[in-house]
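A short reminder: the numbers here are calculations on the coordinates, not readings from a lab. Model, not experiment: these values are computed from the prediction. Cβ atoms are built from the backbone, for glycine too; each structure is taken alone.
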Structure P
Amino acid sequence: MSATPQRRLLGIDARVLLTFITALVCTWCIFLLQNAMRADQFEPESLRIFPRLFLFEDYPATLLYLAALTLALVPAVQRAAVALIGILGSRPLLTCSAALPVLAAGSLVVYHQHPLSMDEYAPYFQSRIFAAGSLYGQFRTDILDWLVYPPFQGHFIHVSRTTGQVASAYWPGFALLLTPFTAMGVPWLGNPLLGACGIWVVQRLVLELTRSHEAAGAAALFMVGSGAYMVYSISFYSMTAHLVCNAAFALLLLKPSFGRCLAAGFIGGLALCLHNPVPHLFFAAPWLIWLAWRREWRHLTALAAAYLPWVILIGFGWYQLLHGLADGRAVAGSTGSDDLLLDAFRIFAGIFSIPTPVQLTDRMIELAKLWLWAAPALALFAAAGYRMHRADRRWNLLFASAVTTLIGYFFIPLDQGHGWGYRYFHSAWFVLPVLAAGVLTAPASSTEGWRLPMPLVRYGAGLGLCGALLMTPLFAYQVHGFIAAHLRQMPITEHGTPRVLIISTAMGYYAQDLGQNDPFLRGSIITMVSRGAKHDEAMMARAFPELVMLSRGHRGSVWGSPGPATPDVP
């Protein structure tokens, strides 16, 4: 610890006060940006989901964030946070074990065990297909455009108009991870388990870097105090799996050996195939370049040998199967284009473009969301931690992976749409708490044992605790309310036994995302997306002549058997 005298201003250590003011200014700038963008917006549902979440859902969080920055200055809060760091760091297995039931309860209660967006539904849909022992689901071709919203066809769900076979358009790695949980009837448990494991992996990574249990405890507290980490860990997004795989990949390569590189390549291969290869490619690039620069060809060979089976069998193999689906071929022995590698390269190259002003604006908003959805001022402490340890190549590689991911997405011409915090960055997000935890330890190259002054360390710990007590519960409350409101857009009936729900998109907000079905239509209720009242009625008369309309309203229509209301009524 620094032996220099502590300078105090207004009863607060000067460096703590400077950090507080810097974080206050950053948050206030986000608040001003939100106010400026909200000036002419009076109806949230008139906006695309991306700006709506930032301007209306994140707005209260900005105000609470200011309170968290202030509350963390209280000495009692700091003492409690420092004590908690000691507990979390000394008992890493107990920490992740305690996190699992909390996250599982969050998935059930907060997230309604419901895939909110199509990005979540697609791998869940495919996991149900895998759990049934198949590669494809099966829909009726005559009602295909009602079962899969036409703009989603080929984008989220691939369909065959000749056979009715359906499958997720994403690479199936995450669906494979979900399959055991889906088969057991608990698909909502997959991400909570990954989230709990992620805390343990990050703690191991910090211990490897610092040999400090206190630093590992700080990293765990920063993760629990970050709404982004906790909410993704109760969702159906693949982002938690990306984060855990990348963290394990980095942990293994801190001390590369042939065996560790084989293991890292195996985990990296899974990461490539989780839903698309871009997140892991951005993260892994600095590590692969570093090994090549050092001419560690044996280690690179081990990595490549472990990567290849995933890429060939799961990546390109899935690409082949989807080609067969589009062409209406049988699933076995399907062959796609004769220039499969060239096609894949064209698709990959086609996702990048020079940033436009709109893209840059979207990325600036996403950076603001990254700030708000992390533990208060986490980015500032991460910068301080990196500055302290930048002479260590391991810290440089972690930092480079985060920067590569951050910059790489500037060249992808999409906003993240749905998502909590900065979804595109989440695969590398764990680097922030790792770097921030570094402020508790002296750099390995230091001969004087220098580290941040203790008052500043205590303030950082207090911010992590305030994130856990204030910010994470607020985000959980908001997510719960947002999904509940989304689910209330389902059409309902007060009598009869519903069998088909036809959802109107005209009067709903992203109501088309509610069109979710069992991949073999085994459920008691089939959910469809309306194509207009006349078309709907003609389709029902042709496809389900035995059913009658039970109700119709602005949400859509309900069809089924007449009679008293049954428990099946949504």
Structure Q
Amino acid sequence: MTHITCRETPPRAAWTLEQAGVHPLLARLYAARGIRSADELDTTLGKLLPPDRLKGAQQAAQLLADCIAAKKRLLIVADYDCDGATACAVGLRALRQMGATVDYLVPDRFVLGYGLSVGVARLALERKPDLVITVDNGIASVEGIAELDAHGIPTLVTDHHLPGDELPAAAVIVNPNQPGCTFPSKALAGVGVMFYVMLALRAELRQRGAFAGTPEPNLASLLDLVALGTVADVVPLDRNNRILVAQGLARVRSGKMQAGIRALFAIAGRETARAATFDLGFTLGPRLNAAGRLADMALGIECLTTDDSARAMNIAQQLDAINRERRSIETGMKEDAEILLASIEAADRASLTLFDPDWHQGVIGILAGRVKEKFHRPTFVFACGADGELKASGRSIPGLHLRDALDLVSKRHPGLLLRFGGHAAAAGLTLEEDRLAEFEDAFEAVCRELLAPADLTRTLETDGPLESGYFSLDAVRLMQQEVWGQTFPAPLFADRFEVIAQRLLKDKHLKLKLRKGGQEFDAIQFNFATVAPDRIHAAFRVDINEWNGTQNVQLLLEHFEAA
């Protein structure tokens, strides 16, 4: 069941923003998202939180500066998603600009798992580094960092994931979510943490006189990478993250971007001059993530670090092909999942656990997200790992912190979970294949305990009706150019319409012609083949549809019910 609600918009807050020169439509939308003054909308770099407030950043800068001065070899251990790839690219580009000798290693997720495991540590040792730097991982890598330490190799951890009960014995840890860190933005992505460490390093090198007579590295040139990783990792877009994303988008729109970013936009057929958060999250991000899901994220990192435009375009084409393969695999898995779900009464459950021995380990996270969206239940999807193990990726709903739920399962059933970790909304785990049923029952029990009945009803929080004058190309472009994302959602409207025509496109997309008052609207609901009633109450986004060179406003329906 889905419930459509309307956000409260404080009239005085909207009026205050209007008086400060904010467009009336944006003033209403921003007020409904908690913005109370125009100053909160200032996304200039001067408003960024300073690096010295991030615990460990100064010590990391000193460690790195010492290594650069001593010409030591640095090795970045990256993660295999878009956040990890962009964080690695930021580190490689910035450190090289500041005179470091640095290389990187990205582990095979299917063989070595997540993070700096013992196996990854041993691979790193073969490179003979003097310092290992983790990006977007490491906070849970107690054993792997101990392995490096035993061989006399220190580790600098840069991460944003929630720590476990034990912190690794790293030389320095930079993570806004570590104990004792008072950095106001706990929502930094892995790429954001690495960018902050590079800011601190530049300041440290400046203080040491390293740039005397030479231009300082322009770290703002890396903000396109920071914006991409931040949006693609779906971290909350608090003010600090909105600044990072806004600045990155501004660089892309003005044509100042890495060759790989330009190539990814081109291969996706998107205009850089109109770059929006949608492009980062749903166009570029999936193409990079596909490399980590099906192939090797080193391909994605190379795309983001090459300055050769032709090479970047060649890699972008490979990434696009891998992403098409990922979509094909996902389609087959969704069909399998629908067969499994047909025998389950999802409405009677507080969670869903799915497994098929033929499912691809790299795509289970996407499938978990699709199932969670459709049934509004915390969902884990399992695939076969090695040595009789199953690996799962999970997605949650508001009201259930997924990592905390797994922690509770682990405490109540010692030894059941071989490994687990993650965030509130997404997590992963490993268990022995013959204990899947035990996990399903344990997770269901925890979900029943932690979730209230109201949590199991999907709520679409909307901005209410859109004023008739704003169903225009200019208004849509105005909204698209703003920074939207997790916890700062893109505009979603709700209204009642008369359905005057409808048909199916490609047997799976519902195309409608709607009327309200004297206005008629084209609308579409993707992957929805149910006939609409004559009058509907719909939650929708507004978009621009281009066909044969003509642009018009189109409503993208998220949900509708009989009015």
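Results, tabulated for the structure shown:
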{"read-out": "Which of P, Q leads on mean projected area of the Cα convex hull in nm², for residues 164-363 alone, largest value", "value": "Q"}
{"read-out": "For helix-only ellipticity at 222 nm (-39500 (n - 2.57) for each DSSP H run of 4 or more, over all residues; to 500) computed as -17500, the structure of P, Q it came from", "value": "P"}
{"read-out": "Structure from which 0.25 was derived, FRET efficiency 1/(1 + (r/R0)^6) of positions 260 and 508 (r between Cβ atoms, R0 = 41 Å, to 0.05), options P, Q", "value": "P"}
{"read-out": "Of the structures P, Q, the one that 12 was derived from, the read-out being relative contact order in percent (Cα under 8 Å, 6 or more apart)", "value": "Q"}
{"read-out": "Given 2.9 for distance in nm of label points 7 Å out along Cα→Cβ at positions 84 and 428, calculated: source structure among P, Q", "value": "P"}
